[in-house]
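Next up: the structures, one after another.
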Structure P
Amino acid sequence: MRKILFGIITLIAVSCNEKPQEQFSLIGTTKGIKNGTYLYLEKISNEKVIDSVKVENNSFSFQTKLSQTPLRVLLKTKDISHYRFLWLENNKMEFDGTESDFRNANVKGSITENLSQTLNRETDTLYKNERLIKEMKFVKNNPKSIVSANILFLNSRTWGKEKTEELFEQFSTDNKKSEYGKSISKYIKFNKNPKVGEKYLDFEMEDANGEMKKLSDFNNKLVLLEFWASSCGPCRQENPNLVKTYEEYKLKGFEILGVSLDIKKAHWLKAIEKDKLPWLQVSDLKGRDNLALLTYGINGIPDNFLIDKSGIIIGRNLSGEKLNEKLAEILN
């Protein structure tokens, strides 16, 4: 079964005697983009659009006040037919997409972006394990770079709590206090990674109506703790099968608690309605910082834990016929 792996400028007041701080701008040239097409700068961590401009004659210009720096964004068209990940800084930046596709456009004016792209070129053709080794070495050798904080944030579940904590301890104070550093710190604090044969770990979270629900509300029932998200293709493909399984076994004491890793509530609720999911759904709308995700050590979705009536985890990552066979064995 395929999975989605997890595998995102401050303005300073100055006196009249001080040199004004450089302001962010991004001047760009492209090819093959129709006049009137809008480009959006989307903050990756919360999927919020911070600015947009119209492309005219394959040229565009952003003059944006950034909330922090460096800031990782996605520059994209509305249909994402053209996109490019970028590190923005309070400098005059240039984007040249005339000699390559949009995704590999040449970008100047950001030290952080240059560092990130150098690493990308070194790892682009490597196999996954080789790439992870290279990235881990980069994090170890660049503890002050925000690029390292982002890499550790993205790979913490893959590298595990012990290695993540070791690398995190070497970070600069600024990196530890960054958005990525705070998320890594939460992972280290809350990760328990329970195994099959161990007792489930309780948590409390809001349902779709804003009411607080606990996993322990399902005590004395056979429950599937299902992790998913509206943007997860494999999750959505599996949902029809899970609906059939639920309808077959719900009268025999089988329940499902869905935990969504969505950030936007509207997307979450729309997916529930479209996929006709009848079981209880909860989410704290914090994406990778979802408390249950951190607690259970989820590295990719879809993923789940099957918990028996006594509260013991008896299965992990069960879907399709494997889940049906397990339920039949227990309930029939």
Structure Q
Amino acid sequence: MAVLALIAWPVLKFTGVFSDKGDPITFGDTGGGGTGARGTLMPTGPRADFRVANTVQDGTKIGVVTLDGKKSGFKGKVWVWAPKQYDDPAYAKSGFPVLIALPGGNGYPVNYWMGTDLKLQSSIAQWSKEGRSLPFIVAMPVLNPDDKNYYDGSDIPGQPKMGTWLTEDVPDLIKANFRTLKQRDGWAFMGSSSGAFAGLKAVLQKPDRFKAVIASGPDIVPDSPLWAGHAAEKAANNPQVLAKRLIDGKGPDVYLAFQVGTKERTSMRNTREFISTYGNGGPVHTMLREIPDGEHNARTYVPSMGMGPIQWISEHMTGPTPS
């Protein structure tokens, strides 16, 4: 076996079978400097120490870095992927839209969207070629600070500030290392289950920073046991309360794309009720994609995104502009 391995080494290395996982990676012009097109924010720096985590089918890379969140005080991993268009010279001065992808479950220590098995990145690559999606940069942070509790993507008193982590520290990381768009039209969330809740809540809570979300099999109200004794703060992180506040304040407009499997009876009921209550005109725009025979499963959500939801939010967002 040892002899065979030695003989095979040059061939395997030449054909790229050996992984570059863990190698340093930069995404184009990171580190700051340069002048972008109108509406573009060029990378502000400092350059993050991204390492290769995975390789997508088209050869693009998913990088990972440990981010020390300056605003939240939380330190955790963030995985990031940029589409092929990002390195196209035609877009060298253009910003790209960002999709912050949140997992269900504990979302710690790994955000499962960083794996290539669910095909999130390869699907977006294909949809963008077909004109069904913008070529999003995808940021995939850990959702919780540990695997013991749900933190509802929120700043629960006395707990790690996961709301600030998701809505400020993670976007700051992307702005530091990528060409992004200055306006909220270039910023959105997607997520499943508890991650769908966190993304939905973030868009409704900070509509001045984020414009859209794809919420798959979402929780509609905060349900972390850590809210005990903090009723006012819990209400301030409730999508129902936030949607009403947005309606009463007459905007700005947000775009909430829901998708729920027909076998997800509780989630379907709660989602329909939310849409019926808050999505009838006004600044809260909604759509619902019902997945035939769909279950509460991330593997069903990605293909379904391509059947309406990602095109719908893309139509209400801003994409890169070729020079």
Structure R
Amino acid sequence: MSTLEFTLPEELEAHEPPEARGLPRDGVRLLVGEGKTVTHERFTNLPALLRAGDVLVVNTSATLPAAAGVVGGGLTVHLSTEASDGTWLVELRQAGDKATAPYPFGVAGARYDLVGGATVTLLSRYSDDRLWVAAVDPGGFDSVSGYLHCFGSPIRYGYVPKSWPLRYYQTVFGTEPGSAEMPSAARPFTDRLVTRLVSAGIQFAPVLLHTGVASPEAHERPYPERFRVSSTTARLVNRARADGGRVVAVGTTAVRALESAVGDDGDVHAREGWTDLIITPGRGVRAVDGLLTGFHEPRASHLDMLAAIAGQELLDRCYRAAIDHGYLWHEFGDVNLLIP
């Protein structure tokens, strides 16, 4: 486990998208930890912080409106991950003053009628406190995804008191719907910034990983998620590393996908399926040289991955600076570039 411990002040939680704070998407702050130094930038300066020949690995998974209301109110179901056998991992949530809170009273066999005609039947517990294996009937729709796009809403937690349309939870790279929550590290990218990066000689390598729920109330290890790394991306990453370029993952999901495709020879290969890879400082990384990510909560399991990439000393220095200088946390917050 990462040794990073800190207290997150409530005023450092991003309660709304940056657009609601008068900023463009790419106008958020960027804390850069490189080597032994920490500097403060704007995300729009990213092209000047990378080098020609560097590769940004981006997740092309788009966000589903994965929260569905139960008929009668009071409960919401978060649909997290569809398994190969057609069942789903789901979480029950109860209405709160601002958003929702965990609902721990589900029982196997319980059926919930959802707004719009779908149903969810709990089959067995997946984790002790919150996740269930469930059968989901989309009612009159051809698929669960089709149902959600008509009646679902984006998953949100108590630090985001107001609901926002799905477009605020999408990234410029999201082309294939499947993530229960936004791969948020890529949110600040805009078409214009991507053009500037390409013009500066920075390349993009797409991967796919459909991420499930990552509720802040519990910090379980990541469970298996569906991923895909193409042969084109594998060649691009391998060539960049051979030529001295740096491979910078955009988000922890991109790290998990790419590292799941590394073979025994140390090269990245075309692969797809399910990954249960958990990256810790003891395991380390083999294909990733840096990471662009949001700021993670105390005790979050993602901090282990960050420590594996950046090293504990640089990570400690970045998080102290982020708190001291008022950086914002969560999916609508600021961003951290880690290049050890």
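Observations
- Looking at Rg/Rh (Cα atoms, Kirkwood Rh), for residues 109-188 alone over structures P, Q, R, structure Q comes out largest.
- Structure from which -11000 was derived, helix-only ellipticity at 222 nm (-39500 (n - 2.57) for each DSSP H run of 4 or more, over all residues; to 500), options P, Q, R: P
- Rg/Rh (Cα atoms, Kirkwood Rh) from the coordinates reads 0.99; which among P, Q, R: Q
- Given 8, 23, 28, 22, 14, 4, 0 for P(r) over Cα pairs in 10 Å bins from 0, in percent, for residues 85-252 alone, calculated: source structure among P, Q, R: P
Throughout, read-outs are computed from the coordinates displayed, never taken from laboratory work. These figures come from a predicted structure and were not determined experimentally.
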